[in-house]
Every structure is written in C-alpha cells, then in structure tokens.
Structure I
Amino acid sequence: MRRRVQALAQGAARSAGARHGLVMGTATLLAGGFDYLVNVLIGRLLLPAEFSVFVAVTALLQVMVHLTNVIRNVVAFYTAELTVQPQAVASIGLFLRRRWRWAWQWGLAATAGMALLSPALASLLRLDSAWPLWAGSALLLLLFLRPVTDGALQGLQQFLGLGTVQVLQALLRLLLAPALIWLGWQATGAIFSLPLASAGALLLALWLLGPYLGAAGDGAAVREISWRYSAHTVVGLLAFALLVNVDALVVKRVFSPEVAGQYGPVVTLGKINLFIPLGIGLVLFPKATQRQAGGRDARPVLLLALAATLLPGLALTAVYFLIPAGLVQAIFSEAYADPGLVLGLVGLATTLYAGINIWLNYALSLGRPAFVYALGAAVVGQVVGMALFHDNLLTIATIMVVVGLAGNVVGALTTIKR
C-alpha cells in the first residue's frame, strides 16, 4: 500500500512538472514571439545606424537583467522553503515585504547611478547622445522590483501567473515601442518602452501576490538570506549575462557604425534560440531542488530540459545556415546585407548558450558552485578572445561557438554526478 501511495505521489509530481513546463514553455514562447516581433518592427522602423544604438543599449540592459535575476533566484529559493513551514502565508508575506523595501532602496540608487554614468557610457559605446542610456536607466528600478514579485510567483510555483506577467510585458512593449518611434523618439523611444511595459507587468504581479503581501506577520517565521548562496548566484548570472550579450557590445565598440548596424539583425535572430530555454530553466530550478531535498535523482529532469532546449535550437540554426540572406532581408528589409555564415554560427552559439543556461540553473538549484566559477572563467576567455581577435564578424562568431561548446562540456563534468 505504501509503495502504491509513493507511486501515485511520484506520478502526480511528474504530471505537475509536465504541466508547469508546458505552461512556462508556452508563455515564454509567446512572450519571446512578441519581443521578437517588436525587435523586427524596430529594425524596420529605424535606420541601421539607429538600430545599432538600440541593439547596443539593450545588450547592456540585458546584462543588468540577468544580474538582477539574482534577486529572483534568491526570492524563489526561500519562498519555496517557506511554503512548507507553519503559517506559510504570513511568513511568505513578511519575507516579501522585507525584500520589497530592500528592492526600492537599491533600485533607486542603481537608477541614479546609471543616470550619472550615462554620458561616459555613451562615449564608450560611441553614441551621439546619452538620451538612449538615460531612457534605459529608468528600467533599473523595475529590474530590482520585478525580480521580487517574479521570484515569489516562481517559488510558489504559480507558473500560470508568472507566465501571464511575462506575456503582458511583451505585449505592452509591442504596443508602446512603435508608438514612441512614430512620435519621433527613435532609438530612445524604443528603449523607453521597456520600463513602461515592465511597470504594467509589475502591477499585475502585485495583484496576484495580494493575499501574501497583505497577510499579517504576527508570529511568522523570519527567513534570513544566505549571502554565500547569493554570491554564487551573482557570479553565475553575471557570467551568463556577459556570455550572451558581450558580442553586441564588442561589435558596437570596435567595428564601424555600418558594420555594427548590419550585425543588429544577426543578434535579434540569434536570441530567438533563448526564448524557450529561459522558461524551461525557471521550471527546472524548483523541480531539481525539490527532487534533491526528497532524496531523488534530479538528473532525469535535467536531461529532459537539455533535450527540449538544444533540439529546437539546432533545427533553427540549420535554417540560419541555409538561407541567411533570405531571412534577414525578408524580415528586416533589403537595407541589410547578407550575413553569410555569421548568422548560422551565432545561432549555433546561442543554442549552446541555452544549454549552458540549463546547466547553470541545475547547478544553482543543487548548490554546486563549481560550474558557476568555471563559467566565469569561460566568459573571461571569451572577452579576452574578442579583444585580441576581432578582424571580422566571422571571427567573433567563431569565438562564441568555441566558448559555448566548452561551457556545455564543463557543465557535464561539474554537475552530472549524483
């Protein structure tokens, strides 16, 4: 009888995991589709030089997005732990309110800091004006607030709500970015649509978490943050952020505005391979943690996540190799030249980066920091390689592929053991 109950419980867990994976996969695909569509619209509405400004600034912002996702991971980790404690609702509410106050304080400080640094960053990226960076600095406050609410929804395994929040942000951006460009704000308007859309999504997340945020905290357990775990998470997510975005920054810095403008569609198409994997990583993280806490092998979940990540990316990469010119010119207009092998190599690299994202989530969920620091070393190698060897875009893309392959091999060596 006991075995039958255990079998039923395991079957229910697998069913819930599959359902959650489907929900987040679908939501991420929708949100990624809307983001892809808006980037295509921006690429068609802006001249190549203006589009290169948009690509460079959003690449810088993406580094910050991944870095502040540390907050989401930490909040998700501790929220998941609190769900099994007595007075769970009150304890989670108290924990979230404390994190919320912290996010406001540091978010405002980060926003002010980026606003002050924007003129220097504009000079470094060879921008004509600091306005695109000032528009982007408005996003920093949201990058501290949103991870608190997203992490809470993730830790509570409210994946339908989390997916809806992500889709809403992408949809709002799809509506706002073309409108702001039409008003004459050009790349600055396209960038400013990001904080506006994120603010709208934040309101929905707060509404979904209302029962927890409004719960009385009398007698609730106080959960302190492990700064050691947070440090591992910071290193891992910062390394991944640089891994997937440094190419756009390097190209904007070392190549001519014309070459940087032509590279914009390559970056946009390459990032499609990260749409679904980022959603799968959100589901993998709490599932692997739960399996290990229950004494079960988490590797089957890992292998399924890798298969769901790599196979679609490799299929899309094959298309990039076959018809690079047709894709770029059909989607972004004939103002852009044939990228040749560069598009296929960047697609392959981002597919490999998607695999690295799965290894990273798995390592963080099981508390195995070896891969985190190995990934940091790989990123240092990538930056040094691009700094030394940047004679053309093909060289940049080849370096990305080599680092992507190395990252996946290291992921297997450092985390696959039970």
Structure II
Amino acid sequence: MGRFRFLTAGESHGPALGVTVEGVPAGLILTADAIAVDLGRRQRGYGRGARQAIEQDRAEILAGVRHGRTLGSPILLLVRNRDWENWTRVMQVEPLTKTDADELARLAADGNKRATPVTRLRPGHADLAGALKYDFNDVRDVLERASARETAARVAAGGVARAFLVEFGIEVWSFSAEVGGVAVDPANASRSRDEADASPLRCPDPDAEARMIARIDEARSNGDSVGGVFEVVAHGLPIGLGSYVHWDRRLDAALAAAVMSINIVKGVEFGLGFEQTRRFGSTVHDVIAGRGEGGRWIHRSNNAGGLTGGVTNGEPLVVRAAVKPISTLARPLPSADLITGEAVDQAHYERSDISVVPAAGVVGEAMVMLTLADFFLDKFGGDSLAETRANFDSYRARISRSPEPPLAGGQRRAGTPAPTSAGEAASGSEAASGGEAGSGGDD
C-alpha cells in the first residue's frame, strides 16, 4: 500500500491486537463509537463459535486523534482480548522462570489443554508450513498469529477508511451470497440493506438464508464446517481510481490481493468473474450508453464489476470472494505429529466456528475500503481533508464536461495547452469552471 496503509500486531490469545493506520488526512471526524459498529458486525452471524460470547470488541484510539478529529499523524488503535485472562501464563510475554515452567508442566500433565504444547497438525491450517518455516516445535507459536482473530484489527482499521470514504459519498457494504452450496436468488432478494445486515447470515434472500442455516446445522451435527461466498459492493466511486500503465497500479490487482489476504479466502472475482468465460463477448461487455444527468457516464450493464483496465469506470464496484470451510473441526481429521512425523488419528482441536461467511464479508469490506482509501489518496492527495476535497471537486468538475474535440493525432487546439501543473490547471479551464486545483491528480 502507498499513501494510506496499515500494519497489525498481536496474537489470538495475547493481551490485545494493535493496528497503526498511516496516511489519514488531518481534519477527519473519527470516534471509537463509529469504529465499534463494524467490529460488532464482525462478531455476529449464525454459525459463530463460543469466542464471540467472550469478546466484546472495541477499539481504543490511542494516537493520531485530538478532540474527535485526525491530526494527519499515524493513528494507533488497540483492541483488547478479554480471553487473555485465561491464557496469561501460556501466552505471557516475559521469559518463563523455572517456577513458571514447572507450573505449565504440571498443568499439562493434569490434562490442561491450554498448557499442553500443540504438535498434532491441523489439515488446512498453517500449522505444518509455519512450524517448519520459523523453526518452531510447538504449533501454538504459529496458530496464535495465523488465527482469524487478527482480522478484528483489520476491521478496526477499515472503520477509519470508512469514515474517510463516506466524506466523498462512497459507501461500502457486503452480504452473504452463498453458504454451503446454497446461493442467493437475485429475484428473491427482498430485504433492504439494513434488513439483510440484521439477519442471521446477513443475507438479502430470506428463503435462501433458511436453507443456508439448515446446511450450517447439518455441519454442526456432523462435527464439520461449511464455506461460502460473500459479495462486497461499493457505490459512489468516481471514474479514474487505479491505472492501466503498470501492473502494480491496477486497482483490480490491488483489491484481489487485499481480499485474498483474508485468512479463509481462496478465490476472488469481479462482476461476472469466471462466468465471463462461459459467454460470448457480445453478452459480457458493458455497452456505454453515453452521458447522463450531471455529466455522469452510464453503462447499460455492470458485468465488469465497476472496473475496466484496472480503473474504476463509475459503476458500482462488485467483488466476490470464495470462503473455504473452517479448518478446525469439532470432529478432527486424521493427521500427523510434528515431532515424530507419524500418523495420528485426530488433528488438534481448538474452539472453532462452523461458518464465518457473514463475518468474512465484514472483513472483506474492511480490506476493500482500505484499498480504495489508498488509491483515492494516490489520485487526489491532500494533507488535510479540505485539501483532498478541493482536489476531488476539481477533478469531478472536469470529467463532467465534454472534452474539446481533438485535432489529428490527439493534439489540442492552439491556445488551449494541456495543463502540466496545479498552477496552470487553476489558470486554465478548471479556473473557468470555478473549480479548485490541488496537489492530486494524474494530469
């Protein structure tokens, strides 16, 4: 990530999760209450496990904000783990004294699962690869960070990005599109966004949701788990975020990487996605209908999912992600032991969920918003919110007007050179329209 970036820290059963968010312009209204909304949404959903009854996630803002407004400096957020009190000896930061080590050994000998080193590898987890990569002999050192608990910090960071994007009329939400092989029927999606968000699986189709719940119940009774698909939709994006000039400036590539980085995601698609491979081009490509009200460009369809050539085209962004079934099963699969290398009847089991598709969708929103905020600031710049808004308004005014007809070779007419700097832009056509030029922009 570039201008707008974040880093998380913390373990699943450690004292807390932390996240630093950098690049937020000064002057943005930001409160812990606003961030708490998405953290609460992440914890809900039919099929979640007992951990969600323990945690009541809330992010403390420890730096970068004064009197409810961002300062332009890095923002530090802290999400405390309430379950830490049950793991203080097992997960303590300080070196173990002989007394501490003897205590853990006694607990393990008495059958305490928390104190017992983990060596039975879980299929589908990072256990084996992580232990060998980092030279661990206790898989606890892997699973504590590889855990999806880390995504709470991402959602907290996403709350900062949401507050920023809303200032420019950009709204992002998600829903469960498929669970356990049961998919939403768009014709039966009768719930509003708020109604869907409040439903057990955050699903707009009540009939499909009932069948999804039945699939989760079936998995629970069998000691199994189920995956699915979530869809993230972003409205209000301007044309022009991202670029086709280099691979690492393509917005679609960055979004795919961001969503794919979520622990449980195994595939990402935009718009029609893989369905495009099964159709003729004439039924896939979005016909450009022309300019509409306010100079807005209109497409007759949105099969591309709001992105063409790695650049936003003004239509809603549509991202879908494939969520694999949870790897930790109540009825564990056969596996092998890390130390002996021999087969074992059952892999390690740790408290787990049955399905996390609704929660994964909220994490997906966070990763999409963080990526959009980064590309938005790359395009429009600004050290303060007011400066970013001025740059954005100037750009929006320009693209709402018809370009001047070109001469041969794409040249401009004499007397109307292309602006080459913010100053020239302000003295040229932007100034004539009342727009303000700023430090951001591609031209």
Out of I, II, choose the structure whose coordinates give Rg and Dmax of the Cα atoms in Å equal to 21.2, 73 when calculated. I
Parent structure of the calculated result 57, 25, 20, given that Cα extents along the principal axes in Å, for residues 45-156 alone is the read-out and I, II the choices: I
Given that helix-only ellipticity at 222 nm (-39500 (n - 2.57) for each DSSP H run of 4 or more, over all residues; to 500), derived from a single structure, equals -9500, which label among I, II identifies that structure? II
Output 0.8 (distance in nm of label points 7 Å out along Cα→Cβ at positions 69 and 237, calculated) maps, among I, II, to structure I
At a computed 15.0 (mean count of other Cβ atoms within 10 Å over residues 117-124), which of I, II: I
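Each reported figure results from applying straightforward, stated rules to the coordinates on display, with no laboratory input. For clarity, every value in this text was computed on a predicted model and none was experimentally measured. Cβ atoms are built from the backbone, for glycine too; each structure is taken alone.
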